[in-house]
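Each in structure tokens, the structures are laid out below.
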Structure 1
Amino acid sequence: RHGAPAAAAPAPGGSGGDPKKAPPARQPSHEEAILAGRVLLEQRLAHLRWREMAMEDDGNCQFRAFSQEFYGTQKYHGYIRERACNYMEQHNEEFAVFFEEGEFPNYLRKMRKSRTWGDELTLRAVAEEYGVRVHVMTSTEENWYLHYDPHDMKSLKQVFLTYISPIHYNCIDEAKEEAEEG
């Protein structure tokens, strides 16, 4: 063969290549990334003296979190879902622009079904339908604070949710101070 000389085999125990360069970092698995994000989210919450209230893990978690915030129980998640979908349908000019021609009705049909995961559009729809400001603290390193402000604030209530990207929503409670016994 002509041209470049053959590369030498790496020394035993070595990484080969330039000894001054570290090997490329291994990308975390999907599960590892979720766990790392979870730790980051817990640190953010602890800094603010907040804690998560866990929602059932059944595909309805976003709507369960809203139900918990509005009604003090998760059981009205179906009602919240229906109101969000009705709002999007009634204001389709605001929501259909995010879909290819004719896909918005399919999206709504799927979203009306229990166990279909809520998304940013349903967050926006709930904020608008209930007229409340929605805050979402996420487990991502960047863009970890999202908020949805309705066009018409019907209430002074503000909703605080967490999002463990890309899988689960919970709601937030202020951490209760432990009374010191003296």
Structure 2
Amino acid sequence: RLAFRDFQELPIKFPPTFKFIPCTQKYNDKRRPAWTDRILYRTCEPETVKGTLYNHYPNTTGSDHHPVMAKFKVKTKGLSPDMKVEFLDKLEQDEDGSYTAYYRITNREEARPNPDDHYDDWIGIFRDYFPDFDAYTTYVYTDTGSELVHEDDDFLYFAVKFHYTAFKSSNSYYLIYFQNHCNDVVSI
């Protein structure tokens, strides 16, 4: 139970989805029916997710399980309103084989950003066609992995290095900047 304490589930209003006789809609009399197929979800901001449907597919009878499905309405935010991050040009390959990416940060309202405000942000490398934001190949926290290389009145310019092995299995990658609060995506 502790492993799922931060997760929620919509109310179950359908019959048990496990212990069927395969290829039928009949329960196996020698086994107790159960709700083993579940959809759990977690969100940092509960008011942004509303479940609209939670049900099963009773006509899918290929095994002793019947699949379940859920629909959600999700309110999404735009990019972080208080800052803007831009990755500059392409990655540069260094003599040791590592790669350096350059990016700049500006605040949308203030003239000059404060580097201390970004201590727990991180940059992830994602292969092309990544399925979700947990599918990074590697990541670097900006406070320990980035170096301030230039500053002017409007921008802070940073360099961040990635080991060459992060780029071995694909030719196309995304750099994604995440702000520390709830892993908000700031730039892709």
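Each reported figure results from applying straightforward, stated rules to the coordinates on display, with no laboratory input. Owing to the predicted nature of the structure, the values given are computational and were not obtained by experimental measurement. Cβ atoms are built from the backbone, for glycine too; each structure is taken alone.
When helix-only ellipticity at 222 nm (-39500 (n - 2.57) for each DSSP H run of 4 or more, over all residues; to 500) is computed for each of 1, 2, the one that comes out at -11000 is 1. Each of structures 1, 2 was scored by distance in nm of label points 7 Å out along Cα→Cβ at positions 45 and 149; the highest score is held by 2. Here Rg/Rh (Cα atoms, Kirkwood Rh) was derived from just one of the structures 1, 2, and that gives 1.20; the source is 1. The greatest value of relative contact order in percent (Cα under 8 Å, 6 or more apart) among structures 1, 2 is that of 1.
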